[in-house]
Structure I
Amino acid sequence: MRTKVHCLESSKEGKIAVLAYSGGLDTSIAIRWIKEKYSVDVITVSVDVGQKEDLKEGAERALHNGAIDAVVIDAKDEFARDYIVPAIKANALYEGRYPLSTALARPLIAAKIAEVARKYGAVYVAHGCTGKGNDQVRFEFTFAAMDPSLKIIAPIREWNMNREDEMDYAARHSIQLKKSQPSRFSTDENLWGRSIEGGELEDPSVEPPEEIYEWTSHQDLWPDTPAKMKIGFAEGVPVSLNGSRMKLPLLIKEVNAVAGINGIGRIDHVEDRFVGIKSRENYECPAATVILQAHRALESLVLSREVNLFKPLVEAKFSELVYNGMWFTELRNAISAFLDSTQEHVTGEVKITLFKGKATVTGTASEYSKYESRLSTYGRGDTFDQKAAEGFIYIAGLPMRGTAAGELEKADDRKGTLERKIQR
């Protein structure tokens, strides 16, 4: 989808900067600042990855604020297919907590910026990230992977202005901002989750105020009746909800709504940023929390013991790479290829009960199940040869037997030496 286009022939000597544009305060004032500082024209690009903002309205403001073109790209399906799906297959959680919602979207957004830059022959690409965060790395690593010749402008990092200075700048230059008042919190949103930081959240000892949450209900509002759902997977990909097949973006939204009402998916995490500092982050990821839990449960049913024990090591590395902005790297591609190979039989259905802030898997089923009741049962029909366990335990315990025998022999030698000394 595109908004109206201004004549690009007006570009100053063909020099154009393509700006990743969210429509917030930072990127709104960046349009004017880039034009003045670098003597270039600005094209803004807004990428729809499932956020609630009216991107068309934001594009109109970008044109009002001096952009010569404002591009809006609907990438929800691509985000789900090419980024969220690999993350689900990886059970991706950075430091075991964060489902990487913002981190997953950044390489997609940056790649779209680079595409628009190539289309218009832009000299520069720009983003509104600070010098402290991870997003600057994610954008710039992707720009480098897409086109190393692109020059990067980072107004907020270069300018180093605080929020009050930015508001003064906007007022002096009649820059049009969102109608809603700027929040003391910085938020980001897409299909896979919301992130919230800033304000009093910068003190890890402070309890997050209820106002930061939009997707999850406070415990006073949790339903008194459990909600039950059944998620169907095909080769590791969620494809159905309660028996109805649907596209992944819609399935995520449906799970998000039900899980959010039941207070599931709040994450309060002090995490280690790639730039070397710790940061207190709050997230709302209802659908991600439930879907990842369901996916892990199905894997435990259909994957071999060896794969289930080894795969988490690869998952941790995948999550680290994504968090650090290394999506377009050989290692991430190789890991994803391995993860794809593990998903061939991750097909089936998972039952989940959502109640009072907790998601509980209550059943798994798959035609590829490795669970055999005739071997695991303690009742009639048991076919497991329990006498075979004696030999298995003996063989498996040989290293411990050998170690123990050696230690006893050494102890006997020490005892004999001590007795001989005493006799003397």
Structure II
Amino acid sequence: MLHKWKLKLLACAALAAFAWPAGESNAQSKEPIKIGLSMSLTGPLSPNGKQALLGLQIWEEEVNAKGGLLGRPVKLIHYDDQSQSAPVPGIYTKLLDVDKVDLILGPYATVPAAAAMPVAMQKQKMMIILFGLGVNTEFKYDKFFAMIPSGPDTKPAFTTGFFEVAMQQNPKPQTVAFIAADQEFSRNACDGAKTNAKKAGLRTVYDRTYPPNTTDFTPVMRGVAAANPDVVAVCSYPLDSVGIVKATNEINFKPKMIGGAMVGLQATGIKNQLGSLLNGWTNYETWVPDKKMYFEGTDAFFKKYQSRAAAAGVDALGYYLGGWGYAYAQVLEQAVQGAKTLNDAQLAAYIKKNKFKTIHGEIEFGADGEWKKSGMLQVQYHSIKQGTPTVETWRGMDYQTVLTPGEFKTGNLKYPFEGAK
């Protein structure tokens, strides 16, 4: 027969078991923390999306090797958005309602990211997107963050350095032309380019958008050439960028300076395709393999990525999106660890108040979810020999010069464009 005090002890223990907070119980379980996202794995954005996914997968493996987050392993659940906006709302609804993910990461690129916003807002989910330009300008969502080094003045950021460098030349250029794809990113970037050109005092002689399905860019570039601008600001998507570079060379058009906000020229496969045709072009980059841009973990990540790229069928170097795919997951990881929760509102509050160390440097977000300081680069491509380039051609800095910002500058612009050809 048990003594009365033993009976009381057992009763207290039973009550304590029922009263134990559900959150603490979950934290001790081995159920994975499920993180859902869409990524462009087919379509024109897929060369970039695939390398971002490999970066994410490397992060997932490394986090789990260290014991996971909050004592639980992490599991990525992803679907292909086909480089389009249409599938995105359905993907995020499925992730949240069917897959029951704990957290979400946003898509890559402006158009898919904008399409994910209404679902994230309706479900009150914190979301970090990858390389979307000005996505939160209209939404003003308080749980939104953008992993893109455009900084607080988003739309002009892609071409700020382009126009700064142009106006440092002697004699200064006088006229400018704008061409852009009739899609959200390109329109946003072109709006910013016009702001920069106006500040520089340049006179606009040509301003056109072209349909997103355009394949022949010879008429487009003939129209630009007929206006005879000194500077041409191009805001384009990957396939467009290839077509525009080729058409410009085919018609032997030689403005004093050309480039600016051309997506795709950062990818190793596109660089290989264009080769020496890139000589003289000035364009944005977000990271280059210069010693000043290596931080804790940068070298180790790219060695691991590049050792797996061939088997994964992705960009051989991963300089454009591979590292950033890893870095935006690093922000999520540090937020979860720092806030010690999966609660979206608390994670968003933590991100707004703290700095984050990533393989691409320290990042701090402003109230609107954009970076507090721009980290966008402008580079000029040069000295690329005719023939078939190899991966080694693009591995270092021999073929490119960082023009802006000043802290990362490696040389000066070769001007005019014809001289750099």
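Coordinate-derived values only; no laboratory data. This is a predicted model, so every value here is computed, not measured. Cβ atoms are built from the backbone, for glycine too; each structure is taken alone.
A few remarks follow.
- For distance in nm of label points 7 Å out along Cα→Cβ at positions 143 and 327, the highest value in the series I, II is held by structure II.
- Looking at distance in nm of label points 7 Å out along Cα→Cβ at positions 247 and 311 for structures I, II, the greatest value goes to II.
- Parent structure of the calculated result 4, 21, 31, 22, 11, 5, 2, 2, 1, 0, 0, given that P(r) over Cα pairs in 10 Å bins from 0, in percent is the read-out and I, II the choices: II
- Comparison of I, II - label where FRET efficiency 1/(1 + (r/R0)^6) of positions 119 and 175 (r between Cβ atoms, R0 = 35 Å, to 0.05) is highest: I
- Mean count of other Cβ atoms within 10 Å over residues 303-310 - highest-scoring structure of I, II: II
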